[in-house]
Structure I
Amino acid sequence: MRWIWNGVFLGIALTLAGCAASLAPPKRSGEPIGVQFMRTEPAFAGMAFRVLLDFESPGDLAFIGEGASVQLDPAVAHTGGASLQIPVGANGLTVKLNALLAVGDFPGNWTLAGGYFIARDDATVQISYEVDGKVILSRKVPLMNRRWTPVMLDLTPLSDPNTSTPREVGILRFKAGTATVWCDDVLAVDNVKSLIPDSDKAGDAWMIRRRGFATRIEKPGSFKLRVPTPEVNAEGWRVDEANELRVRFSSGKHNWTIYCDGRGYSDGRYEPVMELAPAEQAMLAAQHNSPAEITVPAELGRVERNSPGDRNNDGYDETTGAYPLKANGPRIEATITPRTAKLVRPVLEIAGLPAGQVSVNLEGRYIDKSVRLANGHVLIEIPGTIDRPVTVNVRVR
């Protein structure tokens, strides 16, 4: 058994297959398997994992439940100098977790478990976690032709207090059907990652975390969401942006934006993720259907009317629930005129501002709800409600 510990970062690890493009083994460097593994799968750098079996020696066969049908193969490897060949007709591969992990160590902090597989032709591997012959967790993973593919299970249901699961440590079972496959680097992973820093503002605090094959969103006392990631299936959601104000997901041609106050926008439709007061609900729906008018002095910038989510070029992005602007320099001024009786917490997304501290002023009132996004845009939420034209001044110091 090999150990390797580094922080906790998986990002969107395991959504892509391994980097090896052929069945040839990697260069043998004499480095520990964990180090080789991080070089082969760089998405694992900076997170915690434990390589349980690397199939570098015959002794590893003692931890699997198969006979002579499987064998070590020095001609194929994901890391090190060998892997385990599982020929056509073999009764799959069983990994005895109870011999590799202590009773109190599973699932423990581990959120994923599985191994890397490769085949010469297209194949599918079924992975399951079983206790006393009972299947507790199971999924199927298609292998990409001649590419090492992670075949993993999400273990988080095993630690769910609302789920009744056996306390004893079971087995991992892999079945490949009618294809010869090779297995290497059976491992356990802790992929928990907080996608936003903890907030010290009680009213605004929410948590966005990657855990297992899900992104979990929680605002205490308001709402909880468990959003499946692309590892689950093709309809899973990839995180494109996460911050103190909102999180944005995409899945194929679909998009989903959720704000920390419970507002939600799915493919341009207003769909809140929590029950809101009827009056507030009506106002938010109305302002989505009849966005405010935004004007910007030409010398300071412009209203962006061609953003990908602005379906009718009115300066409002229906997919994000925000008004996109473009600044010409370190300062921009925008006048917001409601087209509804009241405008609730409008959001501006400003491109073009240089790096630096952002100061936002609403007619003499300082606004602190602003976020600098990874692409340099500045996201600003105007607090409260607006029932008349107001002017917002944004400056970078």
Structure II
Amino acid sequence: MKRYHSWLFLFFVALLLRVVAAGYWEYRAGAEQFYFGDSDTYWKLGQTIAHGKPYTYGDQTIHRMPGYPVILSPLFLVFGDNPSIRAARFENIFIGTLTVFAAAWLARILFHDSALALIAGWITALDPLNIMMSVLVLSEAPFCLFLVLHIGYWVKAFRSFPTTHWRFLLLSGLFAAIAVYCRPSWLYFIPFAVMFGTIFSLRNYKPILQSGVVIFIICTLCLIPWWIRNYHVSGHFVSTTLQVGSSLYDGLNPKATGASNMEFVEEFRNAELRLSNNRSDKATENTLEYRLNQKMRQAAVHWAWKHPDLAWKLAKTKFFRLWNFQPNEESLSNFIVTILVFCTYCPVLALGLVGVIRSMFYDFSVRLLWIPAVYITGLHIIFVSSIRYRVPAMICFSILAAWVILDVAKKFRKI
């Protein structure tokens, strides 16, 4: 009963902190206003899904993955055409609270210790960035939940090798696909993790390779409907969205700073429209959206190839933006926020790094806790970077930190 009370108290505190943060955010930014432009796109796409309309944002047909809009769409069915944004916040708050318990569950199946799981849950529950990502109308909250579930079932599948239960592989692949539907950047994590895992486990690579291949195949099968739809509307194979080009150029261009600034999109758009006026119909069979994506991707690669020194300098800047101990945007940063983030983030990062070193003496399943951090870092030294993008990695680091904390506590008890 005492243990039950501990988990109930964790749930109450995790939920309360996120509700309070939502209240503070609405007081500061407005109850019915979006701070991030991404929120508006998710909101309007959720509305189109609820009303059964074509999945488009303006004249863009492959603008966002449908994962988060699908999650938002029931709000328009329950509350009408204009639901309160607050309803979406509470939806994310619930998802964010579930993520706290998902992190504890992952810690439990990895280390078979309820106390360690509880510590990991508390670290995740108290993380200021995790709390904020649970109240903003962004895809981070559901993405974090599905990422943890994907890794958790991969651990279960790996640990049961060679008599792997197919349901673990199936669930891991399914949750991996849902994570990709929420954030397309997760698409290549599975092959990356397999490659990285085998480097450190050459003597025991078979369960890594076999489980990874099966999970990736299941994930791929779940993405096929999206690929068919994209080919139908664009005439081209599009694995995720047609925002990859603009996102890449956002991170690699002559004016890039590491932060996002999409003002260039309109310039590319106007230039392409001028060219289109001088082309025949056959030359413009590709959609404008597709051509813009290709042009911006090519421009980003060309600039990076011609300026490797500047691209490397940008990569270092983006690395520090990702792992900064305070918010990068001045409008979101003040003394209290900086202290809160510093005092919660730095100890977890330090203890997590100790856990990374210790994981070298364990199997692939434990290393799965820090491989996401490597993957996310690799992505965001190329694309734009912000501390919000490290939130999923820090959930896994929270488990590593809890592992170290509990071991230190046990040693002190013996002294």
Structure III
Amino acid sequence: MNLIDDISTQAATIAAVRRDLHAHPELCFKEVRTADTVARLLEGWGIETHRGLGTTGVVGLISNGSSKRRIGLRADMDALPMQEFNTFAHASQYAGKMHACGHDGHTAMLLAAAQHLARHRDFDGTVVLIFQPAEEGGGGAREMIKEGLFEQFPVDAVFGMHNWPGMKVGEFALSAGPVMASSNEFRITIRGKGCHAALPHNGIDPVPVACQLVQAFQTIITRNKKPVDAGVISVTMIHAGEATNVVPDSCELRGTVRTFTLEVLDMIEQRMREMTEHTCAAFGASAEFAFVRNYPPTINHPEPTEFARAVMASVVPPAQVLVQEPSMGAEDFSFMLQARPGCYAFIGNGDGSHREMGHGGGPCMLHNPSYDFNDDLIPLGATYWVRLVQAWLSNN
């Protein structure tokens, strides 16, 4: 690997910052200590620092030369509402909160790059460092954009990166087009008529209606959607009744829908609504249908993606720059890619063997209580960020 020596020299110091962040995780829009740490370091390195966008967001500006070209680099800062199983020294000190997705590492990689860029300023233009809150369900990217992120700090393109367990350290992956799905939730309340379970003819039982809907929804995927288009409907919650001898008045279905295109999402929402209304009517019941669109699909722009691929191939052997298979997981960097051209890439986190003793015995997968970010990624990820800046803001 073609790592930058100065970054490798400072990697242990940045890793200590990462472990401190891991030990003090903060949930969405409450990343006060994390933001304080980021801002203190940026200011200490002589970087112009702005705070408050998206409640706890931090933006750093590093400029050099006379070019008006600008590039945005984004890292997320928030943790998850999970109990950590790890017992190593830097395990979470806060019950029910954990950095189980590596956002502490994403922040550390961008900090390492920021330190190098501030010291050397071997580029012509401006780097916008975006430390974003609330990726895990809060839509922090959306909120920063709504509050004027790209108006106050315009960029020609914006780039993000996420660690990927199971992919080898030293590997990157990216692809143009959809790389992560939209995230959407639905809640359906079926209204029937309660009665004694021994006298079901006196009521309207909402439970069989719910069963019909669960089955019917899968025909949207298999019969209404083109087979080549991706889509998932998962009913994950069914709530009804309080006693074994009572037909309940109502039954609630909740779940998630994932797609790679808004066209497929529109179709699924419409068909789910129609099936709900007509199926309930056929049984003499009624329904309340709510569909919430959380995050749009994450869709990489072709030219920035190929640009990033070339930069990665200058840091690691080209064979280690892989094509990323799209995931049905979701990511709110999608809002930034809707607002500006850019690319969301992945960096291998390894198989979990980097964890110290006391990791709880579980797999080192995202959103797992035994997860931990691999600190070996800090010099690699930071080198990629720096080389990307240098290439994007070159005199050519």
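Rule-based calculations on the coordinates, nothing more; no lab input. What you see is a predicted model, and the numbers here were worked out from it, not measured in a lab. Cβ atoms are built from the backbone, for glycine too; each structure is taken alone.
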With helix-only ellipticity at 222 nm (-39500 (n - 2.57) for each DSSP H run of 4 or more, over all residues; to 500) derived from the coordinates and found to be -10500, which of I, II, III does the value describe?
III
Given that relative contact order in percent (Cα under 8 Å, 6 or more apart), derived from a single structure, equals 25, which label among I, II, III identifies that structure?
III
With distance in nm of label points 7 Å out along Cα→Cβ at positions 98 and 386 computed per structure, which member of I, II, III shows the largest figure?
I
Per Cα Rg over 2.2 N^0.38 Å, the highest-valued of structures I, II, III:
I
